[in-house]
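**Q** Pasting the structures in now, so scroll down.
FYI, it's all coordinate maths here, none of it is from the lab. Just so we're clear, the structure is a prediction, and the values are computed from it rather than from any experiment.
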Structure 1
Amino acid sequence: MQELDIIIPVFNEKENILVTLGALSREVKTKARVLICYDMPDDDTLPAVRGNPQAYPGLMVEFVQNLGRGVHAAVMAGFAASRAPFVFVYPADDDYNAGVLDRLVSLAREGSDIVCASRFMPGGSMVGCPLLKAILVRVGNATLYYLARLPSRDSSNGLRLFSRRVIDQIAVESEKGFSYSLELLVKTHRLGWKISEVPAQWFEREHGDSRFRVLQWLPAYFRWYLYAFATTYLRRPASTVTMKKLHTE
């Protein structure tokens, strides 16, 4: 059985996906399965992957069609289809962070329920980010780390590993974009479960359009931003939190 399920949400990623799968094939030593999660059968990612297995030798790849539309639905479909002890969400255009996955798995084996890939710790970087997005991301993450005391310097990054019990025992209330990732992080923190981080890189994509919508998703992120502060300053005991029924207070 695979120890790691790698969820890759896609939307017409034919120009990126083979390079990314090739990097995963070369760099990841953990026994892994890739779940390509897509909206529609005519997505150009699918024939690119199916027609070029030589580009990612030895990598197990499966396809999962979303029940809804968009990146949130894709990730939720991947979570539902996952079976491995550890689940990792990975961008279709990221061919440079594959080498850190084994390190994330190693920390998860040691007891971390979430391992964050951090752009803002020593060894990490964020390059080419549009100005508005860069300001919001840096300010939001800095205040969560230094003021809300969330144990990750990059709480908003979707590049993240989750343990099986996070996927199975914490309900996702978010419905937009990548806000589920911050939600699971702050709920895991409130429960007192272990969170770790490793340095990672981020580069603005060269091919295709980004599906990150800063202003559209901001209210969804802000809800869980406040949740992190409530956890620290209201000091609600983790023992009073009911799994599968975690809600914002």
Structure 2
Amino acid sequence: MTTAPMKDTLLQVQGLNAWYGAAQILFDVSLDVGRGEVVALMGRNGAGKSTTLKSIAALVPRREGVIRFMGEDIAHKASHQIAQRGVGFVPEDRRIFTELTVLENLEVGRQKPRRWPDGSEVAQWTPHSLFQLFPNLGEMPDRPGGSMSGGEQQMLTVARTLMGQPYLVLLDEPSEGVAPLIVEQMARTILRLKEQGIGILLSEQNLPFAEVVADRAYVLEKGQIVHQAPMRALAQDVQVRRQYLGV
């Protein structure tokens, strides 16, 4: 497995366990994401992909393990503190503010520009640059979120997250339940973020989509990582695909 150099590693997770009530969902999950790297969490429904992302973002009430972001231990930080440090989370269920307009939703996510530890600037996102990335949103800046289609809401959720100027994006099932044209736009967006040095941890079931955007993959089964490989190798591994992905 190819691992990002330590100085470029954004996220390190070691021995992550998580519970919903008395039920343990994650078992000793370990992974890493480098700067400018797209890493896919693959697995069937219920494998623990979304719980992994939510645990990193401190949205699961009970979790244990080591979570380091840009060298800092964030395992005991609150979700808003993690977001303030430059970790963006795009939930599967979107959670836009339905009564607010597109522009107002974007303003909710706004944070100040950031710099990398070496002093270089992190790509700064503004409503104007996001409307270039998502032209559909640029055509409806004053439309309330609740009157948008599912695909448009998905784009708005990603755009709102980018207004936080993240170093790392946790992206939960971006191709789920949206039209093929939106899926293509999501793929282009992910590749654009990668070019800018942003790291992405992607939860996904859509193997063709993941193959287009991801560098490496971890496969989850019943809350455990059972396989890891370069994305291209996973896509060509018929046995692993049949056993853990059902494809």
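**Q** Given a value of -8000 for helix-only ellipticity at 222 nm (-39500 (n - 2.57) for each DSSP H run of 4 or more, over all residues; to 500), point me to the structure among 1, 2 it was derived from.
**A** The value was obtained from structure 2.
**Q** Could you tell me which structure in 1, 2 was used to calculate relative contact order in percent (Cα under 8 Å, 6 or more apart) as 21?
**A** 1
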